[in-house]
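Engineer: What follows is a set of structures for review.
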Structure I
Amino acid sequence: MQQQTSEQKKSIIDVWNKRPLIISGPCSAETEEQVLATATQLAATGKVDVLRAGIWKPRTRPGSFEGIGAKGLPWMAQAKKLTGLPIAVEVANAKQVQDALHFDVDILWIGARTTVNPFSMQEVADALKGVDVPVLIKNPINPDLELWTGAVERVSRAGVKEIGLIHRGFSSYGNTEYRNAPMWHLAIEMKRRNPGMMMICDPSHICGRRDILMDISQKAIDLDFDGLMIESHIDPDKAWSDASQQVIPERLGEIISGIQWRYETTTEKEFLYALEKFREQINQIDDELLLLIGQRMKIADMIGEFKKNNSITILQTNRWNEILERAFNKGEALGLSKDFITKYFDAVHMESINHQNKIMNS
């Protein structure tokens, strides 16, 4: 690996600190021609800050295309030379880290299948010791914030200064709308735990199909994400991996141009005053909601005593179905979605069960 000059390092950090940060390129590097053509067309859109391509591809099933391997790294280096844009690749073990750095890859990212494995994460972290390179960490496949947090801690303890997060959705049973369910609340919680740490969204892996990329990209920006990683290919339908979720460079440019970019706050006093008033109203309503829920649980305690004294089971399925149906009907009239009602009442129901369980087994 060649030692970066201070000017080169400053240039990479300037890109790293850009908001919004847009990363794009093919899911997989397939041929030199494909990599260079895609990179050149992406650069021509003027919308891309960093070029990406999968060099090594961890796949769910054996026999799938698992990446071209290290032979694709010179193609990425050439793409960087042609376009002047920094390059990023995914790494999953120490050898891949070494190979990527040998070809002066500017940004490394750690994929979901690596984040989920602490042994693999530690191997990558050990390989990063003493290396001055920005690292992005994708959420683990399963919805586990502790694994994601642990991955960040391992990389941080290796001495890496620039660490960012990538939200690419989570695998979940029963999910049919997305390739990986967004579960935005988990990404928001991770952002809360790491204030100031960059978090970008990977709509390609959330959607799994190109027709809803725009919607998910806008949703991420509305939630104050710092940028996007979207897969692009010169001929998506013939891509060797994840064909349905990639877009041509021209479409990538259209998506970025079509997004309504929003900002977390403003310095306009009138706006801040009005927002503060709304927030005061929300705080008041939240306080009232908590008081009401507390009162509900006191009644649940009394029901628990009654059930205990009369040897009645905690769970009453018919009653629970009745509560849900009533809530669905009232919620619809109030503009509340069925999904929200289900999640809210599930949480309240479980808290009520826990209260009754303590009483019945005390």
Structure II
Amino acid sequence: MTLASFFPSRTVSIYMARMFLVRTFVIVAGLVLILQTLDLLSTSGDILAYHGNGQEQVWHYVGLRAPQIIAFVLPFSVLLGTIITLATMNQNSEIIALKASGLSAHQVLAPLIVSALVVAAFSFVFNDRVVSRATATLDQWQSVDYGPLPVDRGDRSNVWVRDGDDLIQVTQISGKGNAAKLGGISVFQRDGGRLISIVSAPRGQRDGDGWLIGPKVTLFDVASGKQLIEGPTVIGRGVRPDQFTLASVDADGLSFGALKSAISDLSAAGRPTTDLEGSLWHKLSSPLSAVLMPLLGAVAAFGIARSGKLFVRAVIGMALGFAYFVADNFALAMGNLGAYPPFLAAWAPFLLFFLIGEAVLIRTEE
């Protein structure tokens, strides 16, 4: 059997693929419109609360938030698009005609699976190139309460590092390794959890096993309430550069390649990477979930529509799809906690529901 013979005729395949894709993206548009509106109702007040913000900033927020919403609703939309497409074809006896021509259930679903594979590829590229950048920018914007964004040169911001009982806060970090430059340093010196003094300096750089901060260092003594001005001084002896540069790695705000590189840097520094490895694998398994949806929603395609159980089968298809999303989020959470290995956390729900979908499809066809 050739690959072409596994599909229905060219006309039928294009007809089914077009019907599926149109319904899927119409559902995406509707869900995005609704969810974006609800999100704006709860967020626009915070945006406009910053002096000088107006309509332009609100639309800028929409431009950053919409990609996240699209990425969130796309798998659900593929599921609903599959069920609506197959239920419509079943209601019009088109599925019966295809089966009567000698096609198996898998052959009937082949055009939808190929179309879902195209959607999965689009989803991966969209998440990698658009959603990750929008997420990183939105997180930075929210960290400054929707005020003016600093120029993004790939720097890290607002990093906290523990040095014994002391806490070191750095507002901006540029560079890597011993070439890392610190900006806006505050050292909260503590004794037994009690704050003793606060040391502040505008800049800092690597100096031996510590960090030289200056040129003017401000020392505020909590007990006396006095403030002293000192010259350059060394802090954080034993604090490694990677503790600053790799302290805050947000998997959602990084592309696949950037996250893989960050994991390599963390691993080389001897830092735990289990949760990030799970997120890395999930950047592949999440878009591929679109390929599962025709299989899970196929229960709505087979069976006689006149039996009155078409609605029940559509509900079963939706239940299977939503059960997959619940299992996927649960497995990812368990992976972040270290209870599941990263690969298992990302791929186990996909493989499990693939087998469930195949079992339901075979049982339904019989």
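Derivation of every value follows stated rules applied to the coordinates shown; laboratory data play no part. From a predicted model like this one, the values you see are computed outputs, not experimental measurements. Cβ atoms are built from the backbone, for glycine too; each structure is taken alone.
Engineer: Given that semi-axes √(5λ) of the Cα gyration tensor in Å, for residues 81-288 alone, derived from a single structure, equals 30, 23, 18, which label among I, II identifies that structure?
Structural biologist: It was calculated from structure I.
Engineer: To continue, here is another question. Given a value of 1.12 for Rg/Rh (Cα atoms, Kirkwood Rh), point me to the structure among I, II it was derived from.
Structural biologist: II
Engineer: Say we calculate distance in nm of label points 7 Å out along Cα→Cβ at positions 297 and 329 for every structure; which of I, II gives the highest result?
Structural biologist: I
Engineer: For which of the structures I, II does the calculation of helix-only ellipticity at 222 nm (-39500 (n - 2.57) for each DSSP H run of 4 or more, over all residues; to 500) return -16500?
Structural biologist: I
Engineer: Right, another one. If distance in nm of label points 7 Å out along Cα→Cβ at positions 49 and 161 computes to 1.8, which of I, II did it come from?
Structural biologist: Source structure for this number: I.
Engineer: Using relative contact order in percent (Cα under 8 Å, 6 or more apart) as the calculated read-out, with 13 as its value, let me know the right label among I, II.
Structural biologist: Only one of I, II returns 13 for relative contact order in percent (Cα under 8 Å, 6 or more apart), namely I.
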